[in-house]
Structure I
Amino acid sequence: MKLLRHGPKGHERPALLDADGQLRDLGALLPDIGPHTLSPAGLAALRALDVSQLPVIQQPGRLGVPWSGCGKFICVGLNYADHAAEAGMPLPTEPILFTKHLSCMVGANDPVVLPQGAQKGDWEVELGVVMGSTARYVSEADALDHVAGYCVVNDVSERSYQLERGGTWDKGKGCDTFGPVGPWLVTADEVPQPQSLGLWLDLNGQLMQTGSTQTMVFGVAQLVSYISRFTTLYPGDLIATGTPPGVGMGIKPAPVFLKPGDVMKLGITGLGQQRQCVHAWDPAWIDG
């Protein structure tokens with residue numbers, strides 16, 4: 001299944017995308033797509049529906065984050081060997097973890113707003129892993145059983161905040177609008193091989209990133225197992241699993257960074273596409 005939420009910010013309605021590409025309204029059956037919906041029982045109930053009997057949504061409008069109730073947004077750094085090389089950093093021997101603030105999460109096509117003083121805005125297409133059941137000290141063999149599904153994530157960064165302002169990477173990772181997610185949450189049964197997905201990102205029509213989850217240093221099962229040893233993962237939690245090469249910071253001979261008016265387009269095989277316009281700081285683009 002491809003689950004999604006549509007409508008104005010704060011007033012999104014639940015829906016799904018059927019096999020024919022039509023949007024079907026779930027509003028009469030559940031108030032929202034949240035952690036309970038993503039549980040094994042919740043997904044089983046949705047699979048039992050006769051989707052053809054659900055109302056068709058003719059004009060969905062804005063797409064929001066595909067589910068509500070995310071409790072953690074955990075990210076993995078330098079998880080592609082070629083990206084670590086372009087960043088000039090050693091290959092990690094254990095996953096590098098950091099977090100993005102939940103307030104950075106926006107819909108797949110919402111504006112990206114550069115924070116005040118931004119100098120080095122950057123892009124990162126990433127595979128997102130959405131938890132469906134509680135994971136605590138799980139083995140790699142069992143890890144994928146706890147995954148509800150997958151999604152596209154753009155791990156937008158302000159590199160000057162991340163790398164030049166002291167402390168942890170989090171300063172440059174969790175700014176408002178720096179976490180576009182979606183357009184859909186694709187349930188795990190439709191992604192039997194999460195380590196064989198193609199990723200890409202265009203900036204202003206030019207291909208910047210292309211890669212495959214095959215080249216991850218630590219695969220999805222390894223990451224879920226590893227992270228569950230440091231914090232309990234709950235239904236609705238999101239893991240962004242790292243990015244392939246081609247980020248702006250790594251471009252030679254001179255880096256390329258985001259500026260107002262830029263347009264990012266990105267996607268992952270079978271998980272849909274995103275499109276974001278970049279804006280200078282203006283809270284109206286965030287709160288509108």
Structure II
Amino acid sequence: MSSVEPQNSTTVPEQPTRRKRGVPEGLWLRCDGCGATVFRKRVDQGQRLCPECGHHFYATISQRIEQLLDAGSFEEWCAELASVDPLGFVDKKPYRERVAAEQRKTGLREACVVGRGYLRGRPLVIGLTDSAFIMGSMGSVVGEKLTRAIEAATETKLPLVIVSGSGGGARMHEGIFSLMQMGKVSAALARFHEAGGLYISVLTNPTMGGVAASFASLGDIIIAEPKALIGFAGPRVVKATVKQPLPDDFQTSEFLLEHGFIDRIVARPQLRSEIARIIDYCGH
């Protein structure tokens with residue numbers, strides 16, 4: 001005997017699930033300096049500084065060029081250079097795939113950009129490294145770009161500015177080809193110095209490894225951003241080696257200024273004016 005559904009029964013239509021309103025991702029940033037949650041747009045409009053405490057957030061190469069150079073004055077050099085895989089290196093993935101993934105992620109062809117531009121009307125040669133691309137490590141292309149930029153500054157007798165943002169040294173994926181870049185860039189800087197050139201080195205967070213041990217430390221004037229991490233090996237490695245407790249501010253800009261490793265600390269909003277003053281003072 002079949003059951004008959006009562007005529008007065010009604011089927012309640014299924015209600016669509018209401019989507020909760022939320023804050024879109026990426027609108028807010030948490031400051032590593034003071035712990036405040038700050039509006040990303042406000043940070044971007046303030047040269048990537050925390051509006052609460054002045055903490056210097058990471059800035060891309062394009063942002064640094066915009067902050068330092070006169071609008072529309074930058075002419076990039078050696079943009080066609082890209083890494084090859086001389087060793088057929090494979091760790092978690094083949095090196096070629098890693099480079100391609102980094103290029104897609106960052107929009108950069110390599111961890112270094114070089115070229116010529118104007119800073120408050122003063123012509124100069126500039127190089128910048130970016131920790132977002134394989135930690136800004138010195139592959140053969142990074143070394144070659146920097147060397148060509150230094151040689152061009154020597155020939156044109158222009159001041160040289162290199163902004164270092166590298167958390168690594170030699171890029172292990174390229175073996176000895178990478179390791180030799182420290183010597184190659186340093187030798188080019190020696191020739192630049194002998195020719196009477198002015199080299200201003202700007203250290204940002206982080207400047208570590210072989211970059212700190214070579215061209216970043218060879219400036220005629222060395223400037224650092226506040227509270228930047230600067231050093232060769234990391235604090236844990238140093239502590240394990242010397243077997244001594246380290247100061248709380250070890251390897252910061254402030255510690256290195258106190259001990260004579262750098263010449264001055266300049267906050268990002270004043271960096272452009274400070275470099276212009278140094279160029280004028282040195283007669284370049």
- Query: Among the shown structures I, II, from which was the value 0.95 of FRET efficiency 1/(1 + (r/R0)^6) of positions 170 and 242 (r between Cβ atoms, R0 = 25 Å, to 0.05) calculated?
  - Reply: I
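Given a value of 1.10 for Cα Rg over 2.2 N^0.38 Å, for residues 82-193 alone, point me to the structure among I, II it was derived from.
Numbers: I: 1.19; II: 1.10.
Source structure for this number: II.
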- Task: For mean projected area of the Cα convex hull in nm², find whichever of I, II sits highest and give me its label.
- Result: II
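Tell me which structure, out of I, II, gives 6.2 once distance in nm of label points 7 Å out along Cα→Cβ at positions 58 and 90 is calculated. Could you put the intermediate results ahead of the total?
Numbers: I: 6.2; II: 2.9.
That value comes from structure I.
Kindly point out which one of I, II the value 25 was derived from, the read-out being relative contact order in percent (Cα under 8 Å, 6 or more apart).
On the way: I: 25; II: 13.
Comparing all candidates, it corresponds to I.
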- Query: Out of I, II, which one gives 15.6 for mean count of other Cβ atoms within 10 Å over residues 26-33 as computed from the coordinates?
  - Reply: I
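Consider the structures I, II: one of them gives -10000 for helix-only ellipticity at 222 nm (-39500 (n - 2.57) for each DSSP H run of 4 or more, over all residues; to 500) as calculated from the coordinates. Say which.
Values: I: -3000; II: -10000.
Computed on structure II.
Only the coordinates and a few stated rules stand behind these numbers; no lab work does. Computed from a prediction, not measured in an experiment: that's the story for all the values here. Cβ atoms are built from the backbone, for glycine too; each structure is taken alone.
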